[in-house]
1. State the single structure among I, II that was used to calculate semi-axes √(5λ) of the Cα gyration tensor in Å, for residues 92-155 alone, giving 20, 16, 12.
2. Quick check on the output: 0.70 is FRET efficiency 1/(1 + (r/R0)^6) of positions 44 and 84 (r between Cβ atoms, R0 = 25 Å, to 0.05), derived from one of I, II. Which one produced it?
3. With relative contact order in percent (Cα under 8 Å, 6 or more apart) computed per structure, which member of I, II shows the largest figure?
4. Hey, Cα Rg over 2.2 N^0.38 Å derived from one of I, II reads 1.05; which structure?
Structure I
Amino acid sequence: MGKLFASLQPEHEEFIRKQRIFFVGSAPLDPIGHVNLSPKGYDVLRLLSPTEVAYLDLTGSGNETSAHLLENGRLTFMFVAFEGNPLILRLYGTGRVILPDTPEWEALAPQFSLYPGARQIIHARLHAVKTSCGYSVPYFDYAGERDQLQTWAVHKGDSLPAYRKEKNAVSMDGLPTPLGLRLDEELS
């Protein structure tokens with residue numbers, strides 16, 4: 001049932017644009033390190049080309065993907081049909097972190113709505129796209145976006161950098177993040 005492609009096809013792009021949620025997977029090189037799987041909501045994903053995607057990453061309680069990308073670059077995206085015809089679509093690639101106040105940020109950021117708490121852009125170059133059936137995925141109805149993350153980020157205000165230093169500077173396995181390295185430089 002599954003098919004492998006070298007790049008996104010027009011039907012893949014159409015499917016991705018309809019999705020309200022996607023998942024990002026990454027892992028450290030250490031075999032006892034923790035594999036990370038992170039759900040992403042809001043309108044944060046951009047299809048830049050058939051082999052290039054990016055998403056605006058918002059401040060959260062961890063920053064695992066960022067640490068894994070700095071260490072090894074491996075990244076997988078997964079999209080699932082919760083309505084309509086069944087389908088699972090995975091994008092395999094290498095990713096990197098783009099921080100605010102860099103030329104790359106200035107070039108990519110205008111393509112996004114900059115939600116409160118935006119901390120970085122994750123950019124990926126794809127080397128494989130794979131479809132699978134999704135026959136066992138149940139139907140779910142979309143009821144709307146949660147506003148708690150944006151409300152929380154606005155409430156944090158000027159204390160957001162301190163929160164990021166505490167919660168987003170290293171992974172749960174102790175790997176540094178680009179954001180953490182920048183914060184260390186700024187405080188030195």
Structure II
Amino acid sequence: MRIVGGDWRGRRLAALGKGDPGAHLRPTSDRVREALFSMLDGGRFGDPIDGARVLDLFAGTGALGLEALSRGADHVTFVETGRVGQRLLAENIRTLDCAEACRVMKADATRLPPAEAACSLVFLDPPYGKGVGEKALAAALRAGWIAPGALVVWEEAAPQDAPGGFAPLDARRWGDTHVTLLRAT
């Protein structure tokens with residue numbers, strides 16, 4: 001795994017191989033991240049990355065949030081409960097020397113504490129097929145983590161319907177990865 005664009009383009013991230021099913025770690029491939037960020041940078045959704053406060057739910061290795069930092073986001077809050085994910089995330093933050101722009105929370109993404117500041121860009125990459133994505137979005141909205149008008153990038157095994165408080169924008173598929181884009185209303 002590597003950062004595919006921005007200031008840290010080409011920098012390697014901690015290796016996880018094909019993932020760790022026991023820890024529900026399934027890193028977003030470089031190819032999917034590159035396609036996703038090209039879509040976000042394309043202007044169709046405004047400029048969601050530059051200067052953004054980002055919330056990375058079910059962060060795992062942190063590749064999505066770190067990619068956003070590399071491309072101009074100001075701050076990322078990573079939410080990850082797993083020991084393996086926490087270790088890899090800490091290693092990646094050290095490797096990129098970006099701790100000042102990061103906050104790592106060991107919290108259940110479906111039961112978040114109140115936010116210090118709302119985020120304008122949300123990455124949601126829950127364990128596939130477990131039905132926790134909608135619960136995590138609802139928890140983040142209730143706790144004030146999601147700003148009005150925020151862009152949500154939801155990665156799952158199948159396209160997702162927009163839950164209450166969100167409007168659908170787009171859906172894409174790359175291999176077995178489905179990405180649903182939502183806007184907080």
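Just so you know, all these numbers are worked out from the coordinates, no wet-lab data involved. Being a predicted model, the structure only gives us computed values, none of them experimental. Cβ atoms are built from the backbone, for glycine too; each structure is taken alone.
1. Going through each structure in turn, the value belongs to II.
2. Derived from I, not from the others.
3. I
4. The read-out was computed on structure I.
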